[in-house]
Structure 1
């Protein structure tokens, strides 16, 4: 596989990562089966378990950040996190700026710190463990700062796990393709 193809895949992952931020901010205020007054729009993530709708994009962002790092390297991943946090601060509703930005920064760096030492030997495990760490941090920080309670924590975690789980077949395919092509992570 050519280096230009690897960079193009990295650019696509970066674009997807950045797009999850405005989409999550839009979803939380506009898309759900129930929209609470002065609160988030909720979606069902399991029987009798609801979560703010932005969780779907937050879960996807964790996986995409790992792919940015796999294709473009740690410096690009750190740049993406900082750009994403800035974008989150600019786009979040005024009441959610601190919660959205802090949760994004802390969860994405937690993801990076777990993913980095594992990814060369165990790519899929690295993505799953780092996403799990990131989604718990994201959920706890966001809910505490945004709403002052962790009432939606189970739903947040389950909603983000759904997105990680849905991405898993693609990650398995990517790992196998990379191995066949002799592509090493950046």
Structure 2
């Protein structure tokens, strides 16, 4: 029987924390969309300004963060864990979404996280920050297009949706760069 190195054990614990945070992004996004924003119309989602005069549902912040966390789950725990997290997340998204948005929410989550996975997986060995940034952009565009089209049959709010999610991906990149440097010091390679 072999024992894991302290660094490997710490990396696995980090992966489980990333997995928990990823899972928490789903109920957080659903709660935010109905309860937090600068404008909360009675018949629609709560909105926040995302820059350049654009507004977006407040849940976009958690969606952008979720894309980054999925990548970190894969880095720490492996592809199988990431795929399982995406499947469980799609089910959780359908369970927690407002009734009128169940299909749009679950489908957008599933497609965007799979797009994120498809871009991140081949790029991760070329550079963690590049892989997270590129996969985040792919995932957030797919999420925005799928959700808006299925939920409303319109892409009118696409710029705000994309920008709101992009801010979260960009804000996470310094943490991802720090994690990459820490991994190099500990002699860890991607899962």
Problem set entry | For distance in nm of label points 7 Å out along Cα→Cβ at positions 122 and 146 computed as 1.9, the structure of 1, 2 it came from | 2
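Comparing FRET efficiency 1/(1 + (r/R0)^6) of positions 98 and 138 (r between Cβ atoms, R0 = 30 Å, to 0.05) across 1, 2, which structure shows the greatest value?
If we compare FRET efficiency 1/(1 + (r/R0)^6) of positions 98 and 138 (r between Cβ atoms, R0 = 30 Å, to 0.05) over 1, 2, the biggest value is for 1.
Starting from the value 2.9: which structure in 1, 2 was distance in nm of label points 7 Å out along Cα→Cβ at positions 26 and 170 calculated from?
The read-out comes from structure 2.
Any read-out appearing in this document is the output of simple, stated calculations on the displayed coordinates, not a laboratory observation. Just so it is clear, the structure is predicted and the values come from calculations on it, not from any experiment. Cβ atoms are built from the backbone, for glycine too; each structure is taken alone.
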